[in-house]
Structure 1
Amino acid sequence: MEKKKPSEQRRRQGRRNREKGKEGEREVCHLLGKLGIRARRAQQFRGSVDSHDIDSDLHMVNMEVKWTRSPRFYEYMAQARLDAGGRVPLVVWRGNGTAHKPARWLGVFDLEDLTALYEALKAYYENR
């Protein structure tokens, strides 16, 4: 049996990670929808890899979606801040879990942004 070349393995792993990322974004959009918040994958509609992960009715919140085995919250928050453009950065993370017990999605934010996040949520619910 022929072994796969390392570069081919990396390409396959990269493709699996991208598909997992897309699935995670779809799941987060679905969960937001269950809360009454319209949301969709941003790259799917904007077509740019530089666009943020989720377009939602929470216009003042930038969501960075991560579905990984182990969390690197500071790294994810740095990315969310970089992409935020004045919005409140929010990392939405899920671990892998198991086949019998999938992990839950968690929201992680900088505690200093608590008031801004509260104001963004309040404005959304008052204006819908």
Structure 2
Amino acid sequence: MHNPPIDNSAVNKWINDVQTLKLNGARPTANSLISWLKSFWLPDETALYIGKTKQPLFSLTVFYAHTANPEIIEQKLLGEFVKSVSQQTKILLYDPAHLFPFANMEYPPGVRKDHNITGATHS
């Protein structure tokens, strides 16, 4: 999928609900935040997120497997994902040094995407 399916109304709600949200140190508009998020999209990849989630994802197709060591397996899967990102996609990304799936914020633990978004969650 070449363009990420970002919901404009959800981004507007996010900006309105979380008054501390900033992009590059300033309050973003929905359009500026959506444009910025698009710069992290990996168009030729099929994985959006690798890891555990606290909320059910009813509207998505989710593939999963039970394991006794979820943290170890998650790190291995992320490592394989990073190794498989195409050169074409690497060129398109704002942050090609951190090639993890669109919705993952860090890999390995402690190494975060350079996304310049702060205050994005409720305190």
Structure 3
Amino acid sequence: MESIRYYLQQIKYFPKDIKWFLQRGKRGWSNYDTWSFDCYLAKVIAEGLTHLANNQMGCAEKFYDASKENDECWKSRKLMLEIAEPFKKYSELPDMKPKEWDKFMKEFKKNGKKFIDNFDTFWD
């Protein structure tokens, strides 16, 4: 009985899924994404920075290290992965007690400063 409900719900939401898919294709986000926009953006940032760190072809001059042949952009990759991790954790919204959440948010805000300070270096 439970599986029938699941499939009926999938059928019910199919037109909305198509609408949200088209919205994302057209404008980069959908109405559905804004229901928890903070988590949506955190996930996009975490996954985007991780992908960029693992696939970058170049980096900003301030991160370039000529002494590391074949890995000149290691500093940039390291920074992106460091920044991505708290965003990933935020996007998963862990069940934390208030004191744990406050501690996490304090660290997250420090990470946010690193993100902002290096925003213009996240390119390939």
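Since every read-out is calculated from the coordinates, none of them should be taken as a lab result. These numbers come from a predicted model, not from an experiment. Cβ atoms are built from the backbone, for glycine too; each structure is taken alone.
Numbers at a glance
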read-out	value
Origin of the value 37, where relative contact order in percent (Cα under 8 Å, 6 or more apart) was derived from one of 1, 2, 3	2
Top of 1, 2, 3 by distance in nm of label points 7 Å out along Cα→Cβ at positions 34 and 66, largest first	3
Identity of the structure behind 32 (criterion: percent of Cα pairs over 19 Å apart, for residues 26-89 alone, calculated), options 1, 2, 3	1
Which of 1, 2, 3 yields 5.2 [distance in nm of label points 7 Å out along Cα→Cβ at positions 18 and 74, calculated]	3
Structure from which -9500 was derived, helix-only ellipticity at 222 nm (-39500 (n - 2.57) for each DSSP H run of 4 or more, over all residues; to 500), options 1, 2, 3	2
